[in-house]
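No value in this document is a laboratory result; all are computed from the given coordinates. Note that this is a predicted model, so its numbers are computed, not measured. Cβ atoms are built from the backbone, for glycine too; each structure is taken alone.
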Structure P
Amino acid sequence: MQKQRKITSMFLLIIAGEAIFLLPFILMRVFKPVIREAFLISDAQIGEAQALYGITAVLSYFFGGFIADKWEARKLLSISLFLTAIGGFWMLMIPSIFTLKILYSFWGISTILLFWASLVKATRQWGNEHNQGLSFGLLDGGRGFFAATIALSGAGILTFFFPEKGIEITSEHKIETLQYIIGTITFIVFVVSFLIWKILPKEDDNFESGKEFQFNFKKAFSLMKQKKVIFHSLIIFCGYCSYKLTGVYGTYAKDVWNYSLEEATYFAVFIQYLRPIAAISIGWVADRFIPSKIIIPSFSILILASAILGFGIFNEQPIFLSFTSFIFMALGTYSLRGLYFAIIEETKTPLQMTGTLVGIISVVGFTPDIFMSLFIGYMLGENPTIIEYQHLFTTFTIIPIVGLLAALGFRKSISKL
């Protein structure tokens with residue numbers, strides 16, 4: 001019975017953990033080429049909308065950590081999903097760019113305030129001190145598989161509704177197809193909200209002690225000043241910058257390799273399916289070594305792959321070489337996704353303070369939500385060529401270098417614990 005309960009809990013955490021971000025992120029990451037043309041907006045305007053998401057999200061991370069330490073995760077997760085799905089109906093109307101910006105600001109609150117720290121805390125509790133890599137690897141890998149499957153279904157819709165290659169696709173046709181995709185995703189988020197409320201097991205008595213939790217500002221500020229927390233925040237920051245960059249993989253295929261909308265979408269979906277492979281495999285490996293040690297080669301792979309793309313080393317070579325570089329970038333990125341919360345256990349932070357710690361490190365770690373899409377949009381412009389993409393990847397290479405240094409610093413800081 002206990003084993004079945006743990007399997008059910010992890011399954012629902014996985015589904016909820018990705019369903020919450022389907023509308024604000026996965027939709028844009030996988031279907032950006034279609035969205036740009038249906039909404040008649042540029043990468044820069046998309047970046048502005050997502051920057052507003054980032055601003056409201058950063059504030060929500062901080063306060064959400066305290067909420068997660070006080071109230072039951074089941075209720076917090078379900079309410080967040082319900083509110084986010086309501087925003088899906090708003091997007092279904094293909095609003096103006098101004099309204100889209102308001103929607104993304106709302107999503108910054110609905111997807112984070114009651115949700116994120118609760119999800120991380122529940123995942124930490126699901127495992128034990130010896131299998132945190134597997135716990136978070138399963139969470140992120142499962143989320144990746146779910147997101148990729150949703151994206152693949154959406155790509156199938158594109159193939160079904162769009163005419164054959166070579167025939168002109170009207171603006172009305174693109175809008176209609178996108179509305180089918182948005183409507184389907186919105187329905188899925190509503191269903192997941194209901195399932196979490198009804199099926200996710202209620203918390204154990206020892207977890208209920210969180211109701212008696214009283215936030216202590218002194219302890220919170222003492223956490224902020226610790227080197228291990230600062231380095232941890234930087235690791236998440238650099239890893240998340242890498243994750244945000246995966247949003248350009250599909251547009252790169254369309255703009256540089258001259259892929260069609262459908263081909264670019266399927267390429268983006270293929271990249272998504274690398275996420276469960278990388279996150280779960282690396283999580284399993286990390287538990288046999290130490291998660292923070294595995295983060296070091298993950299950043300090293302990112303440095304190498306982004307430098308190859310940035311300096312155009314394979315520009316004159318067959319496409320499959322550049323294709324391989326993107327695969328390595330994705331593997332490095334998704335490995336980090338599966339590990340950067342698994343190292344919480346190495347910090348020796350009490351379980352009762354998990355939400356507070358997650359809130360603090362997330363404020364810094366997820367600030368790329370504010371600027372990364374905006375940065376990418378302005379770097380690429382309205383009609384990007386291979387030159388603009390090279391400038392983007394060259395500049396980005398700085399990020400994993402900082403991440404590698406932060407990982408080394410984190411290892412040194414926890415060696416004294």
Structure Q
Amino acid sequence: MRTVAQEILEHNRQFRETNSTDLVTKVARMKEHVFPFYRATAHLFYRDMAALPSSPYTNAQTGRCWLAGDAHLANFGAMRDAAGTEVFGVSDFDEAYIGQYLWDLRRLAVSLLLADYAKDISLSERRAAIAAMATAYLACMADFKGSNDELKFRLTSDNTSGLVQKAIRKAAKADRKEFLAKFKGPDTRPVADAIRAAVVAAMPDYVGRIAPSGRKAVACYQVLDVRQRLGAGMGSLGKLRYYALLQGTGDGNVMLEMKQAIPSAVELANPGALPSSFHGGHDGQRIARAQQAMQLNADVLTGYAMIAGMPFHVHEKAPTDKDFKYDDIATDAELNKAAATLGMALASAHALADQDHDTHLVQVSIDKQVTDAVTSRSGFITELTGFACDYAAKVRLDWQAFRAALDKGEPMY
């Protein structure tokens with residue numbers, strides 16, 4: 001059995017030759033605090049999920065759920081959807097895959113315990129936040145059962161409050177010109193001519209896959225410049241990430257983010273659940289299709305490309321994309337309110353992506369299956385909270401083992 005350090009080395013070494021700069025940043029951040037460590041190790045989480053016994057609140061049908069895969073506090077945010085409305089929801093789909101709905105809830109619950117907030121929040125208050133998140137999730141799923149309400153449900157500034165509402169309102173006020181001025185910021189660097197040429201060469205296939213209803217004139221997709229983005233995220237550190245500045249329309253230039261795509265960590269716990277024929281063996285396509293399934297009025301520019309022989313997920317890097325500032329949470333009331341909203345956002349994503357979206361992949365109504373499987377809400381919350389507390393303790397031990405190995409000079413990439 002491999003040690004924690006060996007598992008991390010095995011995962012990171014795939015990026016060693018292409019992006020060692022970000023790996024240095026990644027390891028340093030992982031050492032600083034347990035939450036960045038948790039964010040960077042979804043692969044450890046799903047290896048552990050594979051070894052756990054089934055929950056009484058799951059069955060074969062509830063295991064046919066499109067998962068965000070990495071549903072922690074930092075992977076939610078505000079955005080403007082394709083209909084022009086500022087909304088809040090899941091914002092990262094790199095690890096999206098088919099699996100047990102409970103895995104997303106577990107990963108989110110553990111993050112509520114491990115995150116650093118603006119003020120100290122006690123364990124009992126964090127446990128209460130898990131209950132608030134789970135209660136809101138289950139209530140949403142019950143509301144969606146037997147109806148098509150998930151097809152019109154949106155979290156907007158009208159039905160949210162606190163830090164979530166603040167993020168949505170910030171998205172509404174975003175300025176494109178000011179945003180694009182950051183294209184050549186200190187966290188980017190020029191790319192080699194060969195990379196720029198590879199990005200340009202990938203554009204025709206990428207543009208050809210944009211839905212005709214959302215496709216602009218070919219000139220709008222002319223590549224003006226390409227930069228490499230450094231230091232973004234945690235789990236993504238090591239993956240190549242490029243920004244491509246496009247000509248755009250009269251509204252201004254458009255920035256695309258192109259991120260290297262690798263197999264989902266969820267597959268470690270549920271191998272073969274998503275046949276490669278579904279995404280042509282292209283993990284960028286898997287991510288794009290997951291985003292389209294789990295978001296109402298998803299970004300029309302979400303897609304995929306092959307760049308220099310590697311698969312990439314492509315989407316617009318928009319000025320209206322705003323992170324959820326979980327680290328601004330200062331009271332237990334704020335945490336509870338935010339946790340409940342995250343539960344609703346996760347329920348919406350799960351329910352949107354079931355048979356209503358694609359009956360060939362998911363043949364069940366996941367909102368019905370989950371609601372029917374959870375025969376006791378109090379029992380479910382007790383189990384989820386107990387798991388989160390136990391697993392958070394394990395993550396802390398893994399983090400300590402990682403730090404000790406690092407101090408001994410063991411390689412991490």
Structure R
Amino acid sequence: MPNFRCLINDPKSHARRGELQLAHGTIQTPVFMPVGTYGAVRGLSASDLESTGASMMLSNTFHMVSRPGIDVIESVGGLHRFNNWSRPILTDSGGFQVFSLAKKRKLSDEGVSFKDPFDGREINFTPENVVDFQERWGSDVMMVLDECPPADAASQDILKAVDRTTAWARRAKEAHQKKGLALFPIVQGACDLEMRKKSLEDILAIEESADPWQGVAIGGLSVGESKSDFVRTLYELRALLPTDRPRYLMGVGTPRDLVFGVACGIDMFDCVIPSRNARHGIIMTSEGRLNLMNHQFKEDSRPLDEASDCPVSAQYSRAFVRHLFQIGETLGPRIATIHNVRYFVGLMAKIRSHLEQGDFLDFAWDFLHDPRTQYLGKEAGFQDYPLEYEGSRLRKLST
């Protein structure tokens with residue numbers, strides 16, 4: 001059975017250091033999961049991904065049902081055999097596609113049907129068959145089917161999505177057969193705290209003492225809301241989440257998102273940023289965010305990041321990797337992806353270390369103030385990050 005242990009509760013924030021035992025291994029939390037939508041982080045082999053220190057990855061059920069198909073993965077012995085990744089895998093349910101493919105799907109209380117983006121055939125998802133697909137693949141952590149409302153949805157539409165997500169979670173739990181594989185429900189509610197509270201309470205009311213949810217996920221953030229709304233919503237949720245299981249913030253985020261998320265008690269994160277940006281020559285370094293396509297790096301003989309512990313980052317110069325991008329050589333994106341994934345995985349290792357040392361809040365303060373950690377200009381809202389201790393404001397981050 002999946003098992004979570006909290007090893008350290010940070011006395012100055014809601015951050016915690018934990019350990020999550022899953023079917024394919026034990027992971028240390030907080031953890032960042034690189035995204036391999038179709039079973040692989042684009043351009044990387046399983047050994048490449050292992051070299052970054054990643055202990056867990058994410059794949060997407062919707063996309064893998066489309067290609068290669070349910071039966072193909074099952075016929076070769078499950079997802080781990082299929083992609084040669086021996087460590088834990090979390091599979092998303094396809095709920096985000098309910099949001100992102102709104103114009104190409106039909107939604108009802110029964111489930112959702114999509115037009116396959118490749119051949120136009122109809123793909124039907126129900127709470128039951130989504131769990132069945134993931135169980136047949138042997139996913140370590142399975143997500144329930146959910147409805148993610150847009151950030152600007154009207155109140156009645158948010159309520160409808162929350163109630164439907166709860167109903168689907170109940171059906172998914174009833175369909176859950178392989179108890180050695182974890183099943184997480186998803187809290188929705190957009191940026192409405194009352195809707196978030198209702199969603200969390202309704203979902204937790206489904207479980208039984210003998211068959212609890214093995215974790216809880218927060219969905220529907222970083223889907224178009226303002227940065228200030230993102231910060232406020234996550235901050236207000238921090239004290240409401242159950243303490244006896246891992247908390248997963250879906251699809252988030254930038255380096256600063258991760259640090260603040262940990263301060264709010266989040267244990268698990270995933271995001272496409274490191275791999276997607278790497279394919280465009282954008283890397284995160286100790287000096288900040290660098291676009292290797294810029295002319296200034298044409299003759300830059302320095303390694304990608306002199307402070308990185310990633311062998312690839314020290315082995316290749318900025319000028320050389322830029323050259324690879326310029327000529328369309330696939331080695332360029334591969335090097336950049338390994339580097340970026342290592343940056344994110346390494347950041348989580350630093351966070352765990354500071355939690356163990358007892359100085360996480362000081363680290364978070366410095367990190368969120370450091371202009372080199374700013375991912376995009378829109379992150380200016382992070383100067384309003386509040387960190388609390390025992391219900392009273394300890395520090396308000398401000399420049």
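Sorting P, Q, R by FRET efficiency 1/(1 + (r/R0)^6) of positions 194 and 362 (r between Cβ atoms, R0 = 35 Å, to 0.05) from high to low puts P first, with the largest value.
Name the one structure among P, Q, R that mean count of other Cβ atoms within 10 Å over residues 114-121 of 16.1 was derived from. The correct label is Q.
To test your reading of the models, identify which of P, Q, R gives -26000 for helix-only ellipticity at 222 nm (-39500 (n - 2.57) for each DSSP H run of 4 or more, over all residues; to 500) when calculated. Display every interim value, and only then the final one.
Values: P: -26000; Q: -14000; R: -11000.
The value was obtained from structure P.
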